[in-house]
1. If relative contact order in percent (Cα under 8 Å, 6 or more apart) computes to 26, which of I, II, III did it come from?
2. Taking P(r) over Cα pairs in 10 Å bins from 0, in percent from the coordinates of each of I, II, III, which one would give 5, 22, 30, 25, 14, 5, 1, 0?
3. Computing Kirkwood radius over Cα pairs in Å, for residues 11-66 alone for each of I, II, III, which one ends up highest?
4. Tell me which structure, out of I, II, III, gives -4500 once helix-only ellipticity at 222 nm (-39500 (n - 2.57) for each DSSP H run of 4 or more, over all residues; to 500) is calculated.
5. Suppose distance in nm of label points 7 Å out along Cα→Cβ at positions 59 and 307 works out to 3.2; of I, II, III, which structure was it derived from?
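What follows is calculated from the coordinates using simple rules that are stated; it is not laboratory data. Remember, it's a predicted structure, so these values are computed and weren't measured experimentally. Cβ atoms are built from the backbone, for glycine too; each structure is taken alone.
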Structure I
Amino acid sequence: MTKSYSNVYEELYTYAKTLPVINTHSHHMTSIDQTYNLDTILRSSYVNWCGVSFGDTSESRRQFLEIVRFNSYFVWLEKGIMDIYDLDEPITEENWEKVSDIINKANQNDKYHLKILKERCRYEKILLDAYWNPGSNNNSDLFARVFRTDMFFHGYSSGLTDHNSNSPEKYIGSGIKDIDEYIARMRDAITIKKNEGCIALKSAIAYERSLDFNEVPKEKAQYAMTCKKDDLTKDDIKAFGDYVFFNICRIAAELDLPMQCHVGLGRLKDTNPMQMWEVIHKNPDTRFVLFHGGYPWTDEVLGLAHNCRNVYPDICWLPLISTSAAEKMLIELIEVSTIDKICWGCDTWTSEESAGALLAMEHVLASALSKKIAEGYLSVDLAKAIIKNILYKNAKLIYNL
């Protein structure tokens, strides 16, 4: 007898929940304090990106919930909270304080947030992008170190920092005016981070500048370091950054470190992943992990994944941004890419939102693959193999875990 869509969905969803997970991207906070509660979680979540505030009154909370209730960020965060704390009803203005007290009581144990990640989320390893301390693992073996490289774009002049206040001088020293020495010291700094346990590099420079990286002559980068400050133009600064990033990508290949790249949402302007075509094309030995499915430019990531063997699409964050977009992209990725390259990460700060992100991804996998089974494109066994690849096997191989 042919199984119905709902029966297949349930079988795949249940199967996904039996698997260990390697979470490829997280900003998990370093610690939880004694005041941690529902308000803390909401203000540390993507729900806060909706730009809707709430206060301490029942009316302000009612208005907040009325506005954000159907936003995907809130839907999955709420599901995560309900699952972790065994709540029987959605969050309302009436039960807000009760829910908040339950959360606060559980987190008086300052290791409870890690217990959620290990036991509820089944994470075997979490790749941590600690932008506040690049290369950190939060003093926990649960986290794998990732080294963010944005600070190196700012070495053309002394005293500069990236958008997270990280200075290149901390890693390579000050007073460098020769581009060859700068690149050599940058290579040494990255090598040190690898030796300390970093398993990937990360670029979030899309929060500061365009992703239009061009291969420029060394002389242009040198000029940006030595010209008079008043003579420095935006084009000079871009050329310096272009030269630095091309070298970061080459170093990543030399050290066998995947290059994780933020593309899409955030700054949004000039963050279309197709702008990376030149740097991807001219660095064939570098593994470019393109984050977030490039949303809203998911088609561009699909095209790059189709044409470029060194592009690895990671749909971290995407199921939270738009569950429908994630499902659509996953279906197309299965069709146009190869199954060994697709990964997922939560891209969250709190355990509750991470749990919600995983619930969203498990739903996306079960729903998308059930549809492909109904079309006759896949069998149930092949769909289960895809789920294991995306949640676990691919990341283990890509990041040499």
Structure II
Amino acid sequence: MKMWKRNLVVCWFGMFVTGIGMSQIAPLMPLYIKHLGVANTSSIAELSGIAFGITYIISAIFSPIWGNAADKFGRKPMLLRASLGMAVVIGCMGFAPNVYVLISLRVLQGSITGYGTACTTLIATQTDKEHAGYALGTLSTANIAGSLIGPTIGGLIEEMFGLQPVFFITSALLLVAFITTALFVKESFIREDKKPLSAMKVWNSVPEKSLTIILSVTFFVITLALYTIEPIITVYVTQLSKNTSHIALISGLAFSASGLANIIAAPNLGKLSDKIGAHKVILIALVAAGLIYIPQAFVKNPWQLMGLRFLLGLTLGGLNPSVNTLVKKITPTSIMGRIFGFTISAGYLGVFGGSVLGGQVAARFGINYVFFITSALLLLNAVWVYFKVYKKYNLN
């Protein structure tokens, strides 16, 4: 097997597992916080939101830092650091004596991430130009799929084994990712003994500043769109269901349907972006995703919602690899880790922002408006991309 293919397989597994590690606790957080001794319902809800969201905010801060370290010391050391660190921290969550220790561990988890940044940079720099779109497209499915499928996996493990084993099993998977990375990932990296560039100097080194900003904002909107439904999915599925049995499982499946579709679509759409241009795929995918959000407000049962979420995943599967392909195309290799760190930070902020936006819109205007507003954001992003990227840049 060629080196870039072997790296891709190992990195995909590692990113998938780290995605699960970030999100698997979502449906279990209220139950685990109650298990840790918090009895008041409003306190459980408040602490659950803090414990879930804090990891993504901290990750957004640290991703560029670890991206810089990847540019300086190599990407493989960052993969080993992140996978082993997360394995230890998530395992410790199963032994948390109270909710404050749990939140502290979630903060620590956010600070030691960086697996995704290092993976994306390694694949971008170690894969030849002809296969870059396919490789980045395939890789992009891992974190999204892990993040979206994580809640379902967490729920299933809890149902079969209990709350604490969720953390131990996830920790074991991350340990496997650490071992496979150590044994099989190969990197051709030559360290340059230069003084680290400041953030301002890195920014001044970016040849296409406007395009880089547009791509980061697009990455933010993509993840925001995927996660606006996260705080309302259980309530919405309950409204759509004739009975209340297996609501948690059905909600998890509806939420995760887009992740499954993403796995199917992204590699093929990554190849398509290599052929027709990543900017064209981004524009088409944004428009399609924006339109698919609208009928989700009018579904009559959970299965219709699940089907539309699957279609949404097929369209969004074209966005992440295309954004990564364009970032690779316009970014010098010496600062690629830092720039990928910034775009991945935008994605983490999108997860947090989507969860907050979905909850606030649903509380103030109703659940249906979550879909309308998310659709509007995607379509506005498409208009921006059309005028600022599609018409302005010759990127083929």
Structure III
Amino acid sequence: MIGFEEAVARIVALALPLGSERVPIELAAGRTLAAPLMARSSMPAQNVSAMDGYAVRDADMQPVPFNLPVCGESFAGSDPSIVLTPGTACRIFTGAPVPEGADRVIVQENIERDANKARVLRPYGPGRNIRMAGSDFRKGDVLLQAGHRLDWRSMTTAAAADRRDVEVFRAPRLVILATGDELAAPGHAHERAGAIPESVSFGIHSLAGGGGAQVLRSLRLPDDRDILRPAANSALADADLVVVIGGASVGEKDYSREMFSEPLDYVFPKVAIKPGKPVWLAKVGGRLILGLPGNPTSALVTARLFLAPLLAGLSGRNPMDTLAFGSRCCLDALPQTGDRETFLRALRTEAGVTLAISQDSSSQMTLAHSNVLIRREPGAPALVPGEDVTVLDF
């Protein structure tokens, strides 16, 4: 049995990108760039007005008040080849091309319009109110580097580059197999004695989708070898990564390690952590299988610790970016730990972190009320309230 750090190191060495593909920009959200994204054209492509007002030439400026005839209008999207006739003004709107020959835009608040004349009432000041061509970025500029994940902000930047499609790393294909005779679909557990709602796969599905995976399917399976084996083999045929929930221990019906036809090449068979000791990772051919404990908290904690970096690496990102531990003041006393690294569920507030009411590995209510894990090394001494602890977003 290996420790947490060694397990993570093995994941980092294993979790390599699965190749790249070009996808339409509208399908690229959440994906990771496999190549630098360069601007096809400058932004703005030509000088544009930063304000609603009137484009004028400096040579035509006089002591206020004075009049200029208005000859023409320029709207956003107008022909950028408009030329401003000397001695005139052009009505212009925000984002519109500045006519050739114009030196500045006088804001409309400083002008009184009288039929076809613009009367400049107040000093126009030093500001030109013009966004110069290429002032945001220029044609050929690298806007986003390879390895950048396209979130809601950078999707805007990527689209502004005027690219119809982008080169991204392929999204890992994932199949989730939740095992256990006791499991029932949510809304149906009350119909059968001894049944419980299958809940863990919903959390794993959400984490995986947020981590950049394409979840092909999520199945709920009984502890029956004749059903488990074909489902497992089908998952391996379709997915890059199979996540098995439950059956990770050594009970008489714990089949998660036996359900695959081919022998497992273990990356690690278990990890010395609490909760989640039975978690395992194996290879079968070019596929990966991550086995999570059946207890909900154990499953979600181990998914956060191991599935998140695994998906990051397969998606072309740095796996360690998902394990950015920090330090916070703990408002509760903590007992001495045992011989396993421990991850406690806690709630982070402005004041510090407080322990979740229950640390039981089967507890589900506390999951929704925890947003960090407190990391405690093996054999760590007891702590009094007010001491700093190591935390990870959860």
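1. Details: I: 22; II: 26; III: 17.
Here the read-out was taken from II.
2. On the way: I: 5, 22, 30, 25, 14, 5, 1, 0; II: 5, 24, 34, 25, 10, 1, 0; III: 5, 18, 20, 17, 12, 10, 10, 7, 2, 0.
Label of the source structure: I.
3. Largest value of Kirkwood radius over Cα pairs in Å, for residues 11-66 alone: III.
4. Details: I: -13500; II: -27000; III: -4500.
Of the options listed, only III reproduces it.
5. Working: I: 5.7; II: 3.2; III: 7.0.
Of the options listed, only II reproduces it.
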